[in-house]
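Chemist: Next come the structures, one after another.
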Structure 1
Amino acid sequence: MTAVAARTTTAAPTMLADMAVFGAPSAKLWKALAVIAADLHPAIAKIPGVIPDISKRSCVLCSLTARDFLQRIGIDAIVAPVVTVLWADQDGKQLHSAGIGVPGEERRSDRRNWNGHMIVIVPRERLLIDTTLYQINRPAWDDLPGMIVAPIGLDKPAKLWGLDVLAALQAEGSDGYVFSMTWLANPTNNAWRNGRDASRNHRRAIVKKLVREFGPWSDK
């Protein structure tokens, strides 16, 4: 793995259930993130006939649902196809690397029709929301949260495999261990639109539940 030229090292996140929140979301977004963290995956799991834990691997369904929920409560949000890359080093030697949606990667049998990954972006707050990192947990980083909110942007622009780096996180241990992860913009990877998880029918009831859980909001 080639290291990204400009990486962001962050302080410890705030945890909301399985979600690690880096950065400083607005009060309204904080409340919305708490709803997503607590209710998104459980709500999908309650759909009759759904495969157990499928939401934790279905980035399209989860990202579109989270986007729709945020838009319904008045928070501007979009979805974006990305490549997510993670790697761990020990004393300067790489222990392991892995990625989701890596260009040219052969599709595995358990992938659902699309070699890609999707996140939600909240443009006004320059934050991304990744709701399906459960699938990429590895022994080399076995404490990876299942969901992460991260600031978009680096001190210096960076690229990997010719793709722009949207965000990067790095955690360092006192024993020489370093964990890094990046999200790379991959805007042309739009084949997800043809998949069944992109259907609004699959997420309409879930969005309604999330909106109910969010409840009223006042900026005053």
Structure 2
Amino acid sequence: MTAIQSTSQISPANERVFHQSTLIGDWKGTWSKNNQSVEFNVINIRGNTAQVEYTHNGRTERGTADVNGDLITFGNVTLGSKNGQKAALEFSFGPATQTAILDKQAAPTDQNNLVGNWNGLSRDTGQSILFQIKSINGSDAQVSYTANGITQTGTASVFKNTVILGTTQITSSDGKSGTAIVKIGHQTFSIPVTKIQSPSTSSSVNKLA
């Protein structure tokens, strides 16, 4: 179910004419007038809609955008790319307009690598955490974690290789080890974590033998 929901569905005709799959990805650049950074992340395309994240002025907006050919429109912002490497972004509100040239970023680590059970212990503070990422669907993840004897469960936000639930987050660039940041009381702790690897069937057989 998760794979179906998070996978893009682009018609062969649109792909052939507009190369819509090249629009998918994380685009970054700066506005031409004030040089402030701007980011537009196209998570997936399904028919004439797309799931996107638009970051500007230090805040991120998430939602559903309209797809028309090789253009994606999200509110007052439109993104278009001819070659899948550079894109033009235009903001329009009444007579006011602003433009930016964005570059597509290298694809992040496969988010599926984040799914699994992570545990860690800080030798400096003695704080420990068990963080379970049950599933990831686009920018949402179903998670559960236990820290300081308290368990929290809910829907977390996913941004690249980081999963965030409230004041707690876990980040991994390789899907094997990473860092958890958790707030306990009035203190914030950084705890190294590793993914718990399930023993393979062959290993179990060998041990039994």
Structure 3
Amino acid sequence: MESEKNKITADHINLLKGYNMMLYFAGSMIMSEPTEECVIDFWTNGNLKMLPVSSMNPRFIEAAALLRDSCEDKKICREMLRKDYNRLFAESGLPLAPAYASVYLNNNRNAEEEIEKYYNSYGWEYKSDIKIAHDHLGIELLFLTKMVNNYLSAEDERSFNDIRLAIRQFIDLYILSWIPRWNDDIISQAETLCYKGIATLIHACTEDIYSILISTENS
């Protein structure tokens, strides 16, 4: 009987790598103010007009359209993004859509502590000169992409299945449990199509990764 790991095709691998690339980009846009280089790389050079994967997920299609139509005036794009970033996420003041799981999850849960324990259980630690709470969405996405990479490089059937289950569990418990409400806040509060598109892309990509892992289990 063919193992589940051996059923994974090159297209499947490339698809998950494509989703990882998009989550790296989206995560960087909510972790810190967008730089001039970021605007040049992703908007001026037209990279966001051709995303590395296609999806039938209506949310993904919406995100692609928002990003494709965003930041048309490149001269003022970076300043618009900087202002929107600070309105939505800045640590000082009253951010309109803080990217922290603990803000949206049930107050009876210590989301930051739960998520840190989850990272530790897989031997992962976020290291940076900037102090940031473990339940920040940008860190969650870094962990998710790391786990997807581990899934793709798993050398034995047991590891392959364990990592697949862990990814689905993490998405269930710590991303899709609050991202829909956060995405709604971004859609209502963001002034740029850029950030509306980025939030919607994060929501869509995590949904798609989850669906892909279910489909491989049932194939």
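Values quoted throughout were computed directly from the atomic coordinates according to the rules given, and no laboratory measurement underlies them. Fair warning: this is a prediction, and the values are worked out from it, not measured in the lab.
Chemist: One of 1, 2, 3 was used to compute helix-only ellipticity at 222 nm (-39500 (n - 2.57) for each DSSP H run of 4 or more, over all residues; to 500), and the answer was -6500. Which one was it?
Modeler: Among 1, 2, 3, the structure yielding -6500 for helix-only ellipticity at 222 nm (-39500 (n - 2.57) for each DSSP H run of 4 or more, over all residues; to 500) is 1.
Chemist: Supply the structure label, taken from 1, 2, 3, corresponding to Kirkwood radius over Cα pairs in Å, for residues 50-129 alone with the calculated value 16.0.
Modeler: That value comes from structure 2.
Chemist: Given 5, 21, 35, 22, 11, 5, 1 as the derived value for P(r) over Cα pairs in 5 Å bins from 0, in percent, for residues 34-81 alone, which of the supplied structures 1, 2, 3 does it correspond to?
Modeler: The value was obtained from structure 2.
Chemist: To continue, here is another question. Any idea which of 1, 2, 3 comes out highest on relative contact order in percent (Cα under 8 Å, 6 or more apart)?
Modeler: 3
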